[in-house]
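The numbers here are math on the coordinates, done by the rules we state, and not lab data. Nothing here was measured: the structure is a model prediction, and the numbers come from that model. Cβ atoms are built from the backbone, for glycine too; each structure is taken alone.
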Structure P
Amino acid sequence: MDALRLIEATRLALAEARTMQDIVAEAWQTQALAQAVGGHLAAHGPFEARAAACGLSEAGGRASGALRQVALRSGGLRAARLSAVRDPWGVLTGLAALLGDVGIALVGVACACEEDGLYWQCIEAIDAADETGDRVGGLLRRLALRERGGAA
């Protein structure tokens with residue numbers, strides 16, 4: 001499945017999430033998607049952007065084992081269905097927006113939750129989404145430089 005379709009599916013699932021645990025699960029679905037997109041671009045993307053794509057994949061993969069289990073319980077990782085990144089710029093722009101939405105949703109959960117374990121899961125997920133968003137921004141800058149013919 002194309003990355004843009006997976007991003008839209010994840011954005012829809014986040015919008016439909018009704019419980020705090022569902023929102024946290026969608027945050028980790030987003031991280032897994034970032035890892036998969038980064039891995040795909042590292043292997044098949046423009047040469048100038050491959051190192052930055054590896055960094056995106058690493059940032060996306062920084063979920064702890066327990067938090068990944070939350071995403072797996074929610075029906076498996078959507079990112080496993082990634083087969084193509086046809087429009088790298090559009091995918092990265094969409095992923096950046098999704099990471100922003102995830103961050104906002106997680107702040108809401110962290111502020112409202114009364115359980116320490118869930119609170120710290122949210123804090124970890126917020127940190128991961130922030131770092132991943134930084135990596136997406138760096139990759140977008142590399143692609144923009146490539147388009148302008150500059151060195152990255």
Structure Q
Amino acid sequence: MPTIADFKAVSLAGKPIDLAEYQGKVVLVVNTASQCGFTPQYAGLEALYQQYHAKGLEILGFPCNQFGKQEPGNASQIGAFCQKNYGVSFPMFERIDVNGHATIPLYQWLKKEAKGIFGQPIRWNFTKFLIGRDGKVIRRYASWTKPEKMAADIEKLLG
């Protein structure tokens with residue numbers, strides 16, 4: 001059975017990243033966008049990262065332009081926006097597709113493991129997947145779930 005360690009992604013800086021480096025961590029994977037009504041969740045995500053990173057939490061942000069074309073920028077624009085407006089320090093990856101024929105393997109796996117209320121497709125920006133230290137998907141959260149509402153689940157997994 002696959003775990004997050006079986007996947008690779010490309011950082012916002014264009015560097016290939018083996019997600020096995022997050023083995024043994026609690027990981028929150030989020031598809032993000034800079035021009036969305038949920039964009040202020042970057043602040044909550046960064047707050048979670050600051051509070052729990054030293055205890056083993058990683059947050060992985062994956063910009064996506066599939067919903068309302070709300071992430072139109074290139075990698076440097078996305079990175080600058082996240083840093084300037086929200087002080088994002090958690091890892092950000094290249095813009096991806098989370099639905100359709102170009103869906104990256106990581107998101108194919110995430111959607112299979114945690115189908116969500118309406119089935120597999122991601123419905124909007126800021127859908128979140130919580131992964132345990134064993135690398136397996138624990139839970140999927142809808143876009144409207146604010147990051148602070150996930151704190152108790154994260155604390156439980158961190159031990």
Structure R
Amino acid sequence: MALKTGQCLCGAVSFRGDVDETAQACHCTQCQRWTGGGPLFAVRVRDLELTGEDHIRTYNHSDWGDRAVCETCGSTLYWKLTGRSVAFVALGLVDDQSDVTITEEIFVDYRPAWLSPFEGATQRTEAEMKAQLAAFLEKEKRHDQV
């Protein structure tokens with residue numbers, strides 16, 4: 001992880017945080033529509049400091065997730081589990097992407113035929129991702145009950 005900065009297209013929303021060198025590409029149909037055709041490239045960030053939060057608009061798109069955009073320029077900002085802090089930001093926001101590698105592709109059963117898999121990246125289907133999410137949420141539920 002490395003301390004990095006980033007911003008949306010217009011600069012109304014910016015961030016600073018510890019950013020992973022690995023990223024994922026989500027091929028679900030929601031991400032394709034949200035990004036305008038390709039996958040959502042997302043990178044894990046810890047200790048996130050956001051500025052311009054009054055320009056952020058969120059949209060609850062499912063029982064478990066929220067998407068956020070800059071209301072001024074429309075830039076994709078992040079996806080997060082509802083009620084949780086932001087763990088991933090859109091890779092395109094990061095100012096210095098020189099050391100980032102795509103290591104995981106998710107919802108690969110929806111990857112467009114025109115897009116080849118990323119060499120060496122782990123491939124996960126919708127069923128695998130939903131099972132992983134269900135297991136995570138169940139573990140969190142049990143932890144909260146203790």
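As an exercise: P(r) over Cα pairs in 10 Å bins from 0, in percent, calculated from one structure in P, Q, R, equals 11, 45, 39, 5. Which structure is it? That value comes from structure Q. With mean count of other Cβ atoms within 10 Å over residues 53-60 coming out at 16.9, pick the structure among P, Q, R it was computed from. Label of the source structure: Q.
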